[in-house]
Structure P
């Protein structure tokens, strides 16, 4: 035991300041110490992963402790105790021992550390009446525990929240709120700016390791950054995700490495070659091992990575979280099975260009939320990939936003060699269209062509052999002036349901994958039934209709996305052309005008002019009212004058087609439309352009 007893003016003061101290720490710990909270609590921090353990929630004070440092001379922690307004010492019982300090300036300090080249504690506070102070911790010194100002805080002015001493060069280092790194000569009180490290914030905890690497922790998010202070123009590299706090102060034995191999390993590393940032020295991907959160069934621990060819698979065989069922083929979806334990976020990177690193643009999966169990995932492979065998990195953790390197507190990282195929697939963007429907068929009604207006985009992945490998469709409902309830679908003529790989169908509405089957049964060719009732997706926003009268919008939108891959080779020349066969149909159980004695239901289809109906259409409706369909002649969905009930408008030169306002006949809104129809599309081909519209009769977005 050590006794610390300063002379006191009064016997009472002397007795209160003389007591038995706790033992010092047995070793120079590899963990860092972090003091947090307005009532001080002490944590141990693993800088490798950012894991924290509560060491003491009761340090014997009801206030803060700041200016925190570890003394390599006597292996005690020192800090400034706000309750006692003095320096406190903390031993291995994690209880404060207030020290009697002379010449205190009458202020609390939150910046400080213990030097290594001398047994002295340095404290700093900005302002001309304060500054940088030296306090000897050597009991044999005549100035033991006497606060001596080295320089005032106006001459040494820094907006810093902690500092730390380098293990060998004798300087203290700090990063201010603007990201400026300073080297401080505490013997003279001078400073020099080393660089701007590229990160801003309140860095309330600062540490060094035995190699002279500097670590800073940002209060707002807990991110721990690593800085090579001896490098050329040092920058802050995100190293681990630690705990955030409004009140942070750090201390550490700067003569210790950050990994202690005298205790069991608690960290999981990846296996890829070190160019992928795998080892600790390269800030490799690593996870603190926490029960109940990992990939697959097994997880190993190590002090550092076993980089390829000495992988975990060879040493421990724990790469069991992901089963890549298919190869990655350019432009197409890959299929994989992922097994996880615990709820967390899955992220994946693939080195598509095989340059030996994971670029930010090579992230295949970002923060996919998963629950415990086995999941089957389909992910799109970019077009620009290099054929061959490359590396993939998979990370699973409760921390969102992790990158391909750096430490996190839990979960697991697994690295895999995977096959990538690029057989020359290319992307073909088809002409975009506006599709406009008049739902009064077989009557012309108000003929305003705003009952259903959809913008449709499509693209294809085409092989070198000119076969369509994949079709992608996206669409948005841009207006709906229908008083009836209509569904919307697209038929792919010449393509059967059996031609489509149903396992890889992807169907999203407003960004959410839809479980309802997309392919309709009972049709000769594939019908993509996108909605049974479009009014289920939008509201009129206090009006009668959706975006057909000025000021009538809605907080809701209807957007869809579809991707299909095919089981057989279909040449581009034999593939249906955009806009394919879009149509609307009557929603089951809803009335659709006086022409029909009963609700017509799914059998009422309204197609583009001269397009054939599906096998589910009720052909008995043809010829009713103003419809002049002649199926034998291939003349469908038109009046005797050739006027259609549905139109497809090229949107490549007209990004926002201005549809007619509610109850405004399209022949009045677009006077050239009649000539276009009567000439079978040979004249007035630009009838739909805004310059050819009566702008007083169309809807303005």
Structure Q
């Protein structure tokens, strides 16, 4: 266990210290090798929990803090929930490391990049193995720091720096809530040990506490504060604005941050603390509502974007909404199952998009793609598998791709919950599933079907050094896309297997808690397992089970109609739905709203402090005022420093007279 967690840290330190003093291959080899070892060691632990041969364990590392009533060790908690996250994090990270060999081949700063990747992985491992809330917060802030470094890796690009700062600042807002939640939890329970808190949580149900001058339910306040932290880290509605801008980082960063690690930290935290949340009905209602709202918000925006990475980024935001409203209705197993399957197909889609971008000489606008399936067939089939997985293609009771099992389980759980919020989440999730199918197939059709539109791209024209007139009749623009190197294709192949089989292989363990029926044996107390909800989930009406498949077919047909059958439809629809289209295309104007609510007032306040406070007051009466007094005093004093003896004698006489006068009178 120690090797799994600390190998990425050691590799990161070595790669960072060596940096450019050794060939890049050294840093790449040491970091990639360490991650593959961690990944290979993680799978036996996960499979051990699947077959029931392993039980929960705590691996002590060192004594950390002993201060008054606050005392805790640095220890690694290993249970089913941890095992799931270990395979997700280490597998995806190892494949991203290998993929980066090809994608970052021409970058001069490869050692720094690989050091950052490994540091990010270590911080995430610290988060998911935390035995106490302070250790979890250490990992929480670690992934925030590493994401800042990775998003802004190309620091010479102003847009990359702005995106990194935005991600850092928005997450600090969420982290304030998380910190207050930790402080409040320690105040209430007198400990930061997660097992002790979860054991004592049921007894606090119904208790009240003074907060903002009111008496409120203790557990609701604590869980809402903790959830605010999850909203920032997992890009939920309101604190989501950093996620699409994070696409400024290299594509492997997008796959690592948005598929398996940082954005899933909030989902993991809610599931880890699920016994706490079960005592806080208002907090759970908020989780359900925010998750469902995020789900539909991001799906609507994804239907209008042209940047291939931004489409997938909004897809991530939407899928995270599914995970949260699953947790909100009490289906924590289904939430973790979707986290597990999503890691494979979303990493596949991001890395597949990176392969497309690599083939198209870093062109990211899908309007300049088309007909690529014949030029990059391996990437095409890999992304096809990812698309079939995310849209939930499958045949009930026979076989389905990964998302078919996990997404359907979430929708069924929301319906089975039987509450108003549960029904709201079900219908929002169903509509989001339709939109997910539409924008996913839209991406595939624009990228891999139709005619080549590369000649219209300035990037491609610059690559081949030809103008449209020089190209003439060549519809390819004189440029011919090429398949990615083998180091990029191997991760695509492995993730394709996950997108196809991950749901089918592990559906019983995640949803039912084990192959021996609804027992929860797989989870073994690592999350709150609602056995009654799982019973009702399986007993929902047949039309509920078919809803996801039905809306998936509608979305597929709509995308085919608009981007294959009659390509004039999107333009006409955008014109007819002008205000609605612009509302979705401009991301519901959240960035503009925040600009006028927070940025403009902050700049105005800063200017007032600068001009009136700093320059008008401090400088005027401080440095500038004192300097003026010294200057004028020097001019007066200079008159007494004439160099003539009689001047000095006069001054001495005046001084003597003044002294005698003072003594006498």
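Quick note: the coordinates plus some simple rules give every number you see, no bench work behind them. Everything quoted here is computed from the prediction, not taken from an experiment. Cβ atoms are built from the backbone, for glycine too; each structure is taken alone.
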Ranking P, Q by relative contact order in percent (Cα under 8 Å, 6 or more apart), the structure that comes out highest: Q
Parent structure of the calculated result 24.4, given that mean count of other Cβ atoms within 10 Å over residues 242-249 is the read-out and P, Q the choices: Q
If helix-only ellipticity at 222 nm (-39500 (n - 2.57) for each DSSP H run of 4 or more, over all residues; to 500) is computed and equals -21500, the structure in P, Q: Q
Top of P, Q by Rg/Rh (Cα atoms, Kirkwood Rh), largest first: P
Which entry (P, Q) yields the derived value 7.7 for distance in nm of label points 7 Å out along Cα→Cβ at positions 138 and 650: Q
Among P, Q, structure where FRET efficiency 1/(1 + (r/R0)^6) of positions 130 and 258 (r between Cβ atoms, R0 = 25 Å, to 0.05) as derived comes to 0.70: Q
Which entry (P, Q) yields the derived value 0.25 for FRET efficiency 1/(1 + (r/R0)^6) of positions 538 and 594 (r between Cβ atoms, R0 = 35 Å, to 0.05): Q
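Supply the structure label, taken from P, Q, corresponding to distance in nm of label points 7 Å out along Cα→Cβ at positions 522 and 634 with the calculated value 8.0.
Corresponding structure: Q.
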For 0.90 (FRET efficiency 1/(1 + (r/R0)^6) of positions 578 and 626 (r between Cβ atoms, R0 = 41 Å, to 0.05), calculated) the corresponding structure among P, Q: P
